[in-house]
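Asks: The next part holds the structures, each set out as structure tokens.
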Structure 1
Amino acid sequence: MSEVGQRERLTQQQMLRFFQDHLGYRFLGDWKGRAGNRNVEEGLLRDWLTRQGHGERVIKRALRELDQAAAISGSKTLYDANRAVYEKLRYGVHVKPSVQEQTVTVWLIDWENPENNGFAVAEEVTVVGPNAKRPDVVLYVNGIALGVLELKRSTVAVAKGIR
């Protein structure tokens, strides 16, 4: 590895330590070769929802609603999907536990008590799709990827970094 690559890796490690040591994020690992990476890590979200007191039926329905909101198909664009997911994050997911029960709101993020959320960080998260991506650092709240950090040298143009 070149000296430049070593410096970039050192910076990335410093960022990861900052999120863990100073902000209390849980380190999920280097996910470069991990299969099945997604924008929503269902296991983490499922665990958090269980700790919030939701039953399996409600969790399953809430996860299905979130997946449907994020799906891009037919005439639904990326903008439409982002807006639908935002609405679920901001206003909760409304599900009926069963036909005879009232609708409940499942909050995916605890906006009232931020410290109640589960914060995590992973590095080199490879996401396979029409265009494979591997951001340097991904920040998760309750298993939902909400932040992506792509670390580049100051000499690299922003457009090149995005590509």
Structure 2
Amino acid sequence: MAVPASDEAAKWSNLAPGAQVSVSSSRDPQSNDGVIDRRVQRGEIYRYWTSAADKVAGQWVQLAFPVQVRRATVRLYNPRSGDKANVSVQVRRATVRLLDANGAELASKQVGALDVAGTDVAFGDIAGVRSVRVEIDEVSGTFYGLKVASIAEIEVIARG
């Protein structure tokens, strides 16, 4: 891991691995935690979260934290192409929602096409966040020949 460039940057870290993952549907429930395993660039593609077959519209992933966090940036990774899964999935549009302990929305932002190297969705320093929900608004392509929604990794750069 690289050393943060400044004292301010050192206050923030990827807290996603400590979150509880819930999803709208799943092709393989054992792979749901793939969205927080920190192996996006070097892990096996089949471990990425993918929705159930033919479940594309309205699919989502939610990360719930055991305590309130202060949020700075959510980083979303598009699945890598190819591999045994013959992946061609491209998330073209997504919505990120920050929710409080009661599920009320604190903030939301929409983002366009995701990059395999990560796409940042910056919110600034918002207090009281207990969950981050990523909704797939538009997706194309397949995974093992199945039409699915997918996200390779979600990072939540925040502090407790």
Structure 3
Amino acid sequence: MSEIIGTPVFYNNKIYVAIGRDAAMGRGRGALHCIDATKSGDISATGRVWTYQGLDRSLSTVSIADGLVYIADVAGRLHCLDAETGQCYWIHACNCEMTLGSTLVADGKVYMPTQKGLFILKAGKEKKLLGQISVGASIYSTPVAANGVLYIASSGGWLWAVRQATSQP
């Protein structure tokens, strides 16, 4: 049995929602559902566009950009799927548990918060790890990007502001 923990996301007349369970319950089978939002009434069967069952439980809200859905599971794996078909393009294992945060897609990158820090992958159909930011603590929230700065809240009450260094002439 699982519940909806992450926030459902509306994109191109479809709703994307993962099922999960309280993190204290550990790992277990999860699923990501894509539902046709134009249907009405009891759409349990007729509204389902696709279901992806290749992930563990997920507490996360999906991120969607350029027709791709990104979802993290409690096992610490990031999945990249086609938003229309549910086809899985790649899975990246971070070798640590995912926390309560969700992925963020910004500036052509996918940011995934974990207990070991922030993993950064290139957004797109081909998997490419760009780097990892270690803040010396677990990240239990979703990163936020604003005005060229990436904000990361970590355990211990820290708020990090990360910006790409600019070169001096």
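What follows is calculated from the coordinates using simple rules that are stated; it is not laboratory data. Everything numeric in this text was worked out from a predicted model, so none of it was measured.
Asks: For volume of the Cα convex hull per residue in Å³, the calculated result is 145, so let me know which of 1, 2, 3 that is.
Replies: Attributed to the structure labelled 1.
Asks: If volume of the Cα convex hull per residue in Å³, for residues 29-84 alone computes to 116, which of 1, 2, 3 did it come from?
Replies: Answer for the origin of the read-out: 1.
Asks: Which of 1, 2, 3 yields 27 for relative contact order in percent (Cα under 8 Å, 6 or more apart), as computed?
Replies: Traced to structure 1.
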